[in-house]
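K.L.:
Next up: some structures, all given as structure tokens.
Coordinate-derived values only; no laboratory data. Source: prediction; values computed, not measured. Cβ atoms are built from the backbone, for glycine too; each structure is taken alone.
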Structure P
């Protein structure tokens, strides 16, 4: 039997099971890989909104990462909710123990119901210190707007935002286009030397809770199995669809 690839998830817990670390574990497991976790926050939420957020102490987050990696070496790391500057710095310091360059950052900022999941100081730290640490970042349009300080209405705007993120230090950028009012989906992957647009059918549904978490975890899983970035993004998008 071929050994399973191993993915470390650093993210918040979603009590409803639809997003966050629960969605990550389900995705990674369904794709045949092994999920490990470092929980950054405990949320009380459902598909309509977030009731409360209880942060996990930065030292406790770091200890989860260190003790996991001391025994089980991850082939990739997927990072989700990092709600404070202190948590971000703690994770940055602990990431050196993961011994992998395949770090996928899903910069979770606002829950589907509108609850803010990250403070303004943390956004600054994310931009200045974390973007360059990640192999791939996967913001949706509202998140890309916050990070780049531009409004995104078109594919041209998405390309502009992705280029700004590369200039800020990101190695590769996948901007998810689901928030655009179009009849189809356009997700944009920009690397240092290639632009790829993934165009797919757009489904009319309100059941979008956790789709971003699922996508980034699927991509992390395909990368951990040795697939190239473009193919991993293509397969991840197909998995969500």
Structure Q
């Protein structure tokens, strides 16, 4: 099970200790801040998966701390845990972007359930963000941040131009492109060299195909051009 870390911001140390006590058996690590200043310093220096935030703090209020966090471009999900039960405060909190609002006194079981629900949601968001930075055409994965190509989990080392060719083909699978079209799309130029595309395709096959003589992925459409088949 993945370990998470949350920040508890509350000036009541008994509440903080209670939350620590019930969450840590759930594989959720906790860090405590009893003032807004301490919390903001921790958030700038460290990444948390979730914040449990009281509104009434000694040196500030939770709303102001939330504004400060937003100014710092910190988008960690926030659960307000507070004794303020008025609808006005709840509306203000959600209007500012809070993810949840729990009033004191609170049910420990409900708090655990809500914390875990928000952590699961955060994990899904992170997974989507990661997958959006990858181009996947099994068995190939192209990492668009690092421009690394993997086949069945093993990295294939390509030149910058070969990466560009693979990216184009993976974005346009099962479509036949002429040499002229490939040269224009990948080299960003009109087709002037009848040999360049063919040489790059041959070299790329040597790196990505199990049998370059009988290509499975980067195929020739005789008399027309090439296509990437998945």
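K.L.:
Mean count of other Cβ atoms within 10 Å over residues 70-77 computed as 12.4: which structure among P, Q?
P.N.:
Of the options listed, only Q reproduces it.
K.L.:
Where does the value 0.15 come from, among P, Q, when FRET efficiency 1/(1 + (r/R0)^6) of positions 46 and 182 (r between Cβ atoms, R0 = 35 Å, to 0.05) is the thing being computed?
P.N.:
Computing FRET efficiency 1/(1 + (r/R0)^6) of positions 46 and 182 (r between Cβ atoms, R0 = 35 Å, to 0.05) on every structure in P, Q gives 0.15 only for Q.
K.L.:
For distance in nm of label points 7 Å out along Cα→Cβ at positions 14 and 134, which of P, Q scores largest?
P.N.:
Top value of distance in nm of label points 7 Å out along Cα→Cβ at positions 14 and 134 goes to structure Q.
K.L.:
Quick check on the output: 1, 6, 12, 14, 12, 8, 5, 5, 6, 7, 8, 7, 5, 3, 1, 0 is P(r) over Cα pairs in 5 Å bins from 0, in percent, derived from one of P, Q. Which one produced it?
P.N.:
Comparing all candidates, it corresponds to Q.
K.L.:
OK, next. P, Q: which one has distance in nm of label points 7 Å out along Cα→Cβ at positions 6 and 222, as calculated, at 2.4?
P.N.:
The read-out comes from structure P.
K.L.:
Could you tell me which structure in P, Q was used to calculate relative contact order in percent (Cα under 8 Å, 6 or more apart) as 11?
P.N.:
Q
K.L.:
Same structure, new question: With helix-only ellipticity at 222 nm (-39500 (n - 2.57) for each DSSP H run of 4 or more, over all residues; to 500) coming out at -11000, pick the structure among P, Q it was computed from.
P.N.:
Computed on structure P.
K.L.:
A value of 2.2 was computed for distance in nm of label points 7 Å out along Cα→Cβ at positions 110 and 214; which of P, Q is the source structure?
P.N.:
Here the read-out was taken from P.
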